[in-house]
Structure formats: structure tokens, C-alpha cells
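Following this line, the structures themselves.
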Structure P
Amino acid sequence: MDEDLHELAVTAVGADRPGIVAAVAEVLHDAGGNVEDSAMTILGGHFAIVLLVSSPAAADELRTSLAPVADRLGLTVSVSGAAGAASPAEATHLLSVYGADRPGILAGITRALAAEGANITDLETRVLAASTEPVYAMVVELVVGEGGEGALAAALDEACATLGVDHTLRTIEAETY
């Protein structure tokens, strides 16, 4: 990376509305920034975005540049250094969890993953409306820990049985991009 550029993590959260990504991206571009990685989602009507940006502007400068957009769109914006961030690990497995919605599913499954040293690279959850009762669905991309797939599968079997949910764990074999 160019020594005159700053590696920054930019987050923005607020009520969803059209134009948020465009407004944030325009400020970053006008400040000479380059978006190197990003993720965006809408959760229950709330917008959230995380961007890794290389920029000639320092964190404080970029935060100041984003302030008018944040005020206009009702966003909470954070800008911090991200220097030396490790390259993301490539996911090796895809875990799907599903069952009747109840508290504790996310905590129980992620506890089992952590105990086996699995690294979560992406995670999404949804509660789906059903004709009888809501269904909880979770999709996790992960890197299997040193204990291997067998140990992870056993830990997931136990956790899912305790939580009363079903799951599938499979290897990721093809690039999707």
C-alpha cells in the first residue's frame, strides 16, 4: 500500500432509505478514497454498511467529510484506522441451521463453532414467517478449526440437539464470483 494512504474502516448505521450508499460512496470518492472491501445489509428496517477504504485523508478528516451526509440522512458514522488488517480467510464450509425460533440459537451455535476453533467469515440470520410458528434460519460461512471437520460436526450435532434445531454442514467447493 502507498505510504501516503491511510487504511480506514468506515461504518454507517441508520434507518433505511434510498441513496445512503451513493451518498457515502460519493464522499469517499471526493476525498480520494478507494473502497477495497465492503458489506451492507438491512436488518429490520435499519441500514448498516462496513467499508475498508484506502484514502489520503486521515480518519478525523474523513469523519469530518462524512458528517454532513450523516446529519442529512440520520446516520451514525464511525471512521477508524484499519492498518495491518489481516487478509480474510477463505471459507471452507457452509453451515445452515433452521428450526422453530427461540432465544439462544445464535449464541449456542456460535459457542460450538468457537469451541472447535472455527472462524466465521460470514453470518446471516432471519426469522421467517410460517403458517404455524416462526422459523429461525441461519447461514454461516466458516473456516474449520484445527480439530477438523469431524470434531466440528460432532459439536454441531450436540449443540443443535440441545437447541432443538436442524443443520447441514457442507464444504464449499466452487467460487461464486
Structure Q
Amino acid sequence: MKSLKKKLESSFDNIRVDITKDNRLTITIKKDGIISILSFLKKLGYEHLALISCVDWIEENEFELVYILSAYMENDKEYTEKEKRSIIIKTRISREKAEFMTIINIFENAEPYERELHELFGINFEGHPRLTPLFLEREYEIPPFRKDFDTRKYVKDVFDKIPTIEEREKNENH
């Protein structure tokens, strides 16, 4: 694990690499380095993109994109040290201009994760072939996973318009 940390620190500028007790390597890098570091790690055998997630740092006016990679098992008998390791890569982007480049050309399975983040946080992934809705059935003024999304207002606006059972029965009987 320490050799991978040294290799990363000597290969990339503006990078912070931390090793946690639970066998994770956490890499924090500027957004310009994400494509390079993901390609680099994939060539080293971390070919499984397990997840792309997002943290809304509203006070700092930024989103933090989080990519989690791991290596596939090479045999069915036991895990190697490499296969036990998870690598977490973090970068920050502006909340106001929430744009980032797609990584589909590196990891094809990034496609639904990027669609999800587009739909729930409003992040535009440049070069993504189809940022169409994945889960939601309606449009929102503010994407619903942003911290400034007002859940109470949304519930009131949408669900207060639905008549109660009593109101429906009363209308049906008249």
C-alpha cells in the first residue's frame, strides 16, 4: 500500500494520498487530474468502478465527486492484498457551474452513475451521450439531493393538491 502511495505522489502534482486503517487509499486531487489518475489506476489493475457519488458542500459552494475503485479477484480461493483494497478518489467542482467531464471512455459503467448525479444534483457531465432521467418522474426547480432543496415546500406544493379520501367520496356523491 505504501509503494502505491509513493508511486502516486511521484507521478501526480497537487495530490494528497492517505492510507486508512481499514485498508483504503483515499486520494484527493484537483479536477484536472481525475482523468489521468483514473486511467493510471485502471492500468495498475483497479478495473472495477464500484461507485461514483457526490457530497454537497453548500457552505463552500462546491460539490465533491467521489469515485471508488477496486480490483477484480484473479482466483476464487483467496483475495490478494490488492483485491482487498478500495481506492477512493475525491475532487471538488463548483456548485454554481456544476460541470465535469464524463469518464465513460475509461469506465463504461460510469454511464448510470453520471446520469444519477445529473438528475439528483444537477451536474452536467460533458461528453455523456444521454443525460436523460433515470429515476425521477417529474421536473424540479432545484435537483432534489442538493442541500438547498426545500423538501417541506415540495411536499406541500405537490401533495396538498391531492384530495383526501373523504373529499373524493363527497365529490363522487354529489
Structure R
Amino acid sequence: MDSIELVKNKIRSIKDFPVKGIIFRDITTAVKDKDALQGMINFLTERFKNKGIDYVAVVESRGFVFGSALAYNINAGCILIRKPGKLPAETISEEYSLEYGTDKLEMHKDAIEPGKKVIVIDDLLATGGTITAACKLLKKAGADVKAAAFIIELEELKGRNNIPGGIEVVSMIKY
């Protein structure tokens, strides 16, 4: 069995969560399996090694699981993109829309130097709101955002269409 099939078989699908009609793709069951976790990290590493990436930006919270290991594997730094109020130094922020209101992401103002090559990692691409905000935040800081990568993409929600042009979108598993 290849790593994509292994990971897909380890992702738990929960019907009607968090609301009726939704199928929640629970990645925690894949992360706890050492072979699946290694497969996810290896998938990302293969796509981004030797690409001259300076930083892996990780989106709170499940992006942290994959991004730090990826940064280590490709010899890059790791930038934390967090929910409001979680970072101790001066921050910049980007607000984005949700189905039920708005939310915001923040990163340290001095997290990145202008022109540095960055990839953004999160576990799942749905509508694209969170990752689009993360990309805008990085660009606001002067980053050269090369790619947005995910373990899971929910294709029917067409989130990749909302990611700013010129940013490669990489997904391991598509539903």
C-alpha cells in the first residue's frame, strides 16, 4: 500500500459533525499512526526539498504538526501563524470571513525578512478562508509565498480557487 492510501485509510470520517450534513475528516487518527505520520511528512518533504524555501509558515493548530517537521527536513525556518492574542511580541494581523462572522490570524511583525521564499502548511483546505488570510498576512510582511500545502483537500468546496494567484496548491488527499 502506498503512503497516500495508507493515510487515507487512517483518516476517520465522522458524519454530522460539527453540524448535521457535514462529514468531518478527522486527521488525529492518521497522526497517531507512526507510518501514516511519516508518510504525510515524507509527501511534503518530497515536494519541497531543494526548492530554496527559506521558511515554512504553519497555521494554528494542526499545521504545527506537519510544518515543523517539514521545516527541519528541508533546512528551513518555521514561522508560527496564530489566533489573536497568542504571540508575545508586536504582531501584524489579517482578518477574514467565516460562514458565521469573521476571524483573525496574527504573526510577529519581525517573523520574516522581505523577499524570503515561504510555503504555508495546514492540515485541511476547505473554503480557503484561513489559508488565504495566512498568504495575505505573509505577503503583507514582504514574503514571497511559493505554495500552500495540505494533507486533505475538500474539492467540492473549491477552496483552491480563493488562494491568491501565483501560489502553487499541493494536496496529498482529495475528497
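Derivation of every value follows stated rules applied to the coordinates shown; laboratory data play no part. All values derive from a computational prediction rather than experimental measurement. Cβ atoms are built from the backbone, for glycine too; each structure is taken alone.
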Mean projected area of the Cα convex hull in nm² derived as 12.6 - corresponding label from P, Q, R: P
When mean count of other Cβ atoms within 10 Å over residues 7-14 is computed for each of P, Q, R, the largest belongs to: P
